[in-house]
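S.K.: Below: a set of structures, written as structure tokens.
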Structure I
Amino acid sequence: MTVDHSVRVYKSEENLRREDQLAYKIARVAADPVEVTPEVTEMVINRIIDNASVAIASLNRAPIVAARAQALTHAPTTNGKGASVFGITDCVSPEWAAWANGVAVRELDYHDTFLAAEYSHPGDNIPPILAVAQHVGSSGKDLVRGIATGYEIQVNLVKAICLHKHKIDHVAHLGPSAAAGIGTLLGLDVETIFQSVGQALHTTTATRQSRKGEISTWKAHAPAFAGKMAIESADRAMRGQTSPVPIYEGEDGVIAWMLDGPDASYMVPLPTPGEAKRAIMDTYTKEHSAEYQAQAWIDLARKLHREHPEVTDPANVESVLIKTSHHTHYVIGSGANDPQKYSPTASRETLDHSIPYIFTVALQDGAWHHVDSYSPERAARQDTVELWHKVTTVEDPEWTRRYHSLDIAEKAFGGSVEITLKDGTVITDQIAVADAHPLGARPFAREQYINKFRTLAAGLVEEAEIERFLAAVERLPELGAGELDQLNITAAPGVIDLAATPKGLF
């Protein structure tokens, strides 16, 4: 049974035993040889398909082109055969494969999510764990165990420790989780994983400015950097090197100076020895390429488009008021006080974090497209800009309560909307979860993951390669040692021009 572990700050003279430190407890979970359940294995396969879908759709976007170019300057190292990079056949050093693939997976903000005290995209664990697995010649079963650990640790940290209210980026939970997953994959001992987790956390704490105001391309690179650091932390720990201790609880540690301060206290849930790692089952993916809190709003906007076509014309609309959770209002709503969220010349990364923009476009189009819905031409359309500037958000305490609820049956990521027309008519509606959510109108299952992959790979990957990849990933537990290169995907001829890459230092 999962147990909540008390975590607080200790003065140096209290000499907290390492066995009582959170990083050590994480390491013990990672080193537990418990078997992975069949349903978790199936969900791991789903998420590998999901990551591949969004990575392929990103192959020629500027952040991926740059990250891939960087990776290609780092050949495989001597202790392994290297790891694959999405879209091409070349292998590179594993930390650089994790870097390139991590950027590709995150660029469109289109893969899985878990939201609680903190935010996360647990699928970010897969690129670094897979890269190490390919490099050392692990089996499919090994990979599944490593990924299950990565999800378990990240989800449990996200349930317990809020980072964003202190303006610390959520990838601070990803470094430790990926390091733990790599430890499970490689069968490392508790002490080695402990040192790796500490180093990974120490090097991946950063501010949330990467997700504020004019959002830059670093948004896609931040989780890739955390994955890269996790691999380097594991390598360093395997060589017998130590890391800051205690990293969470120390009087000059992360909690005391970056989070809730010296009087802080958290309760972190972790599975007991022999308890299966099932946290991946609490996570959910995206049907639409947008911030997760936008998923339900896109679905509601599509419904309103069908039922009330008059609301698509700004000439008919006086105002649109969205009542939602604290996070949606203050991070991606008008409560953020970011004028860029209403700017037709804003970057894609910024528009992706603007509920007013996303709701407006989905309301007018009755659909959402991962490229077309963000195009400069679409954002600048006069009737869109006019309607967009009539959309505001407010926090509703009840939707905030449901957002933070620990009861999965009532946990919600939506809200209600009031559209006031010029003639005084008020149209109201609400939605609790996205259609693709496990409790939504059309929950994602294997069929939907495969359809998402086929849709995003169309025109970029040849049909035979699509079929080969799907056949390989669906038999993941049967893949033997050294066969994980089958999980890479090669783009169709002419899709990637490796000669047309930006020049840098390497």
Structure II
Amino acid sequence: MNCSSINFRMNRRDFFGRFGYGLGGAALWSLMARDRVLGATDPSAAPPASSGLIQPLHFPARAKRVIYLFMSGGPSQLDLFDYKPTLNKHQGEDLPDSVRRGQRLTGMTNNQARLPLAGSVFKFQQHGKSGAWISELLPWTSRLADDLCFVKSMHTEAINHDPAITFFQTGSQLAGRPSMGAWVSYGLGSANENLPAFVVLISKDRIDQPLYSRLWGNGFLPSTYQGVQFRNGRDPVLFLQNPSGITASGRRDLLDRLAELNALQYQDIGDPEINSRVAQYEMAYRMQTSVPEVTDITHEPDSVYELYGPNARTPGTFAANCLLARRLAERNVRFIQLYHPGWDHHGGLPGGIRRQCQDIDQPCHALLTDLRQRGLLEDTLVVWGGEFGRTNYSQGKLTETDYGRDHHPRCFTSWMAGAGIQPGISYGSTDDFGYNLEENPVHVHDLQATIMHQLGIDHTRLTFKFQGRYFRLTDVHGEVVKGVLA
């Protein structure tokens, strides 16, 4: 390879990487040598955790890890948390123009002759000392009223699923940016090198909207920061186990020789992704032991299964994934993302949302209870919410017992708990019709900034230069919501 071709492929980061190859190469070989020594002396020994970019942290961290319970499809806040008796009072009447204010609708209701107001068919009741209004659909969650911080003033610009979910996960409605978990891994590194810093779990049998792997991807960050999906079944991580006829020692030798070749290629080309590839090979090797151990929940006591509910013994259910999330949190996985699809209720909402709540109600209660009992809730930030809310009017035919709700980005509800979040409060509010924000609006980027803050990260300072500009999770704005902090 001639010099001109090398210069053409190198950027500034690559140049300094090549200039310091002796140091980088030494670190790479040190990593491999350390793994060989550990494998020879104690195969179960955990190597020291890897440091992230931020040293020291920008703020004292209240959270060491995040468990994000993402309700894909857009849960109806009006049937769960945002109690609006005004809607029941004006049931069937047209949405007033003074309330709508000409705001855009989706193509699914834009051509409806009428937009009839739809009150919830479910009863609401106040719970705990905080007096939080919670639907009868969530009896277990209601017991946590004084532990949760309800953010009732979430809002977003996105009105359709794909851009809205992408916005929450990556800070942009356009695909291609790094996910939040990838940013956290990039900034903080790993606290357990035998497991990925970022793990993704998806509830089975509930897919009503597609969930693409780019939602937990690394974008333009090095690929070592991408999320790793754990699946239910015999092989939680695809292609992790050795093929038939390949021994552990044989695989170790293969990886050592491959690392030598990659080191030579890095010396020649200077592409940082080569080192990422080596790191991923080494992680996969260690995961051969750690993943089967952490995903084997069969040894949990009966009391734990009773806590999480009857579905906890069925792999791939939300309950089983919540139990697995606790096990991952115990092992200091930085970012644990649970997706529970099935909330897109354009029609038949009462039946559909009842089924969804049966899936998630007891497991959410169990997860927080379990974390607290083990002393983990104080430094684990738990976040619950979807990509947008639902309309206060019915999509399609409205009856006394049935209705649907369209997408509504103007206002919806999320909740947070643990890790320095103020418990037992409701932050922000909406108008009497549940259509517009009334007090303390919280944008998607504000929520992201707050999550990063609790991890000790200044969201404006964690950046990555790509295509000539510095990017960050919160793009060009976003403020920490100090009103939710304890």
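Coordinate-derived values only; no laboratory data. Being a predicted model, the structure only gives us computed values, none of them experimental. Cβ atoms are built from the backbone, for glycine too; each structure is taken alone.
S.K.: Looking just at Rg/Rh (Cα atoms, Kirkwood Rh), for residues 191-270 alone, which of the labels I, II belongs to the structure with the highest value?
M.R.: Numbers: I: 1.03; II: 1.05.
Once Rg/Rh (Cα atoms, Kirkwood Rh), for residues 191-270 alone is tallied for I, II, the winner is II.
S.K.: One of I, II was used to compute distance in nm of label points 7 Å out along Cα→Cβ at positions 231 and 383, and the result was 4.9. Which label is that?
M.R.: Source structure for this number: I.
S.K.: If you rank structures I, II by Cα Rg over 2.2 N^0.38 Å, for residues 111-198 alone, which sits at the top with the largest value?
M.R.: II
S.K.: Where is relative contact order in percent (Cα under 8 Å, 6 or more apart) largest, in which of I, II?
M.R.: Details: I: 21; II: 28.
Between I, II, the highest calculated value is found for II.
S.K.: Thinking of I, II, which structure, once helix-only ellipticity at 222 nm (-39500 (n - 2.57) for each DSSP H run of 4 or more, over all residues; to 500) is computed, gives back -11000? Kindly include the intermediate steps, with their values, before the conclusion.
M.R.: On the way: I: -13000; II: -11000.
Comparing all candidates, it corresponds to II.
S.K.: Right, here's the next one. Thinking only about FRET efficiency 1/(1 + (r/R0)^6) of positions 55 and 247 (r between Cβ atoms, R0 = 30 Å, to 0.05), which of I, II has the largest value?
M.R.: When FRET efficiency 1/(1 + (r/R0)^6) of positions 55 and 247 (r between Cβ atoms, R0 = 30 Å, to 0.05) is calculated for I, II, structure I comes out on top.
S.K.: Comparing I, II, where is Rg/Rh (Cα atoms, Kirkwood Rh) highest?
M.R.: II
S.K.: Kindly point out which one of I, II the value 0.85 was derived from, the read-out being FRET efficiency 1/(1 + (r/R0)^6) of positions 119 and 375 (r between Cβ atoms, R0 = 35 Å, to 0.05).
M.R.: Values: I: 0.85; II: 0.25.
Traced to structure I.
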